[in-house]
Structure 1
Amino acid sequence: MNFGQAISACLSKYATFSGRASRPEFWWFFLFQVLASIAASLVGERLNGLVSLALLLPALAVGTRRLHDIGKSGWWQLLLLTGIGFFVLLYWWAQPERDGALAYEA
């Protein structure tokens with residue numbers, strides 16, 4: 001999956017929290033978020049806020065699908081609220097996919 005395909009897939013599944021997301025899909029969308037945020041912040045704070053708000057739901061959705069791909073529940077993203085939990089999630093998001101059926105796949 002390339003950069004354009006990942007962005008298209010994530011935005012077409014804007015609020016789809018079921019299923020799986022591959023590592024390339026997740027990381028390409030993460031890069032898109034960072035670049036969009038930087039570009040929007042150069043224009044103005046208000047635009048940066050709007051872009052961040054618009055990309056929040058697809059980011060949570062692709063993060064959940066990525067966790068499903070390694071056999072974890074999407075609820076683990078609540079670790080982001082602790083600050084230090086980001087490093088745990090970063091480790092999990094970098095893991096290879098697990099084969100077989102997952103309990104969290106709907």
Structure 2
Amino acid sequence: MISLPVVIISVVLFFVLFFGIGFLLNMLLRMSWIMAVVYPIVCLFIISKDKLISYFHAPGESFSSLFQRVISLAAADVLILASGLAGAIVSGVAINALRKRGYQMF
């Protein structure tokens with residue numbers, strides 16, 4: 001059981017972390033939604049215990065165990081991961097708004 005202060009701090013941390021990473025990737029790669037597309041893959045690596053190579057060697061077992069771990073996530077975990085996705089999406093919105101207003105990012 002995660003305490004409420006830990007959940008609140010984690011939500012803010014994930015939002016700011018993925019907003020910052022998304023903003024930098026959007027600036028450097030000039031693709032506004034790159035982090036929003038990459039974030040679900042990052043979430044799967046956070047959730048999964050299996051190594052990446054196991055998804056190629058034994059895909060049935062690996063995806064089955066991943067599906068079971070996603071199903072068994074607690075509400076606090078889902079909230080924390082959703083805040084990271086929100087940060088990634090807001091970074092795309094922010095970079096688009098800045099580009100429309102004439103700011104050149106690299």
Give the label, chosen from 1, 2, of the structure having the highest value of distance in nm of label points 7 Å out along Cα→Cβ at positions 23 and 63. 2
So if we calculate mean projected area of the Cα convex hull in nm² for every structure here (1, 2), which label has the highest result? 2
Comparison of 1, 2 - label where distance in nm of label points 7 Å out along Cα→Cβ at positions 71 and 87 is highest: 2
Origin of the value 1.00, where FRET efficiency 1/(1 + (r/R0)^6) of positions 7 and 31 (r between Cβ atoms, R0 = 25 Å, to 0.05) was derived from one of 1, 2: 1
If relative contact order in percent (Cα under 8 Å, 6 or more apart) is computed and equals 49, the structure in 1, 2: 2
Match the computed value 4.0 of distance in nm of label points 7 Å out along Cα→Cβ at positions 47 and 95 to one of the structures 1, 2, and report its label. 1
Ranked by distance in nm of label points 7 Å out along Cα→Cβ at positions 39 and 55, the structure on top of 1, 2 with the greatest value is 2
If helix-only ellipticity at 222 nm (-39500 (n - 2.57) for each DSSP H run of 4 or more, over all residues; to 500) computes to -26000, which of 1, 2 did it come from? 2
A value of 1.2 was derived for distance in nm of label points 7 Å out along Cα→Cβ at positions 15 and 79; which structure in 1, 2 was it taken from? 2
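Computed from the coordinates by the stated procedures, all read-outs in this text should not be read as laboratory data. Keep in mind that what you see is a predicted model, and the values were worked out from it rather than measured. Cβ atoms are built from the backbone, for glycine too; each structure is taken alone.
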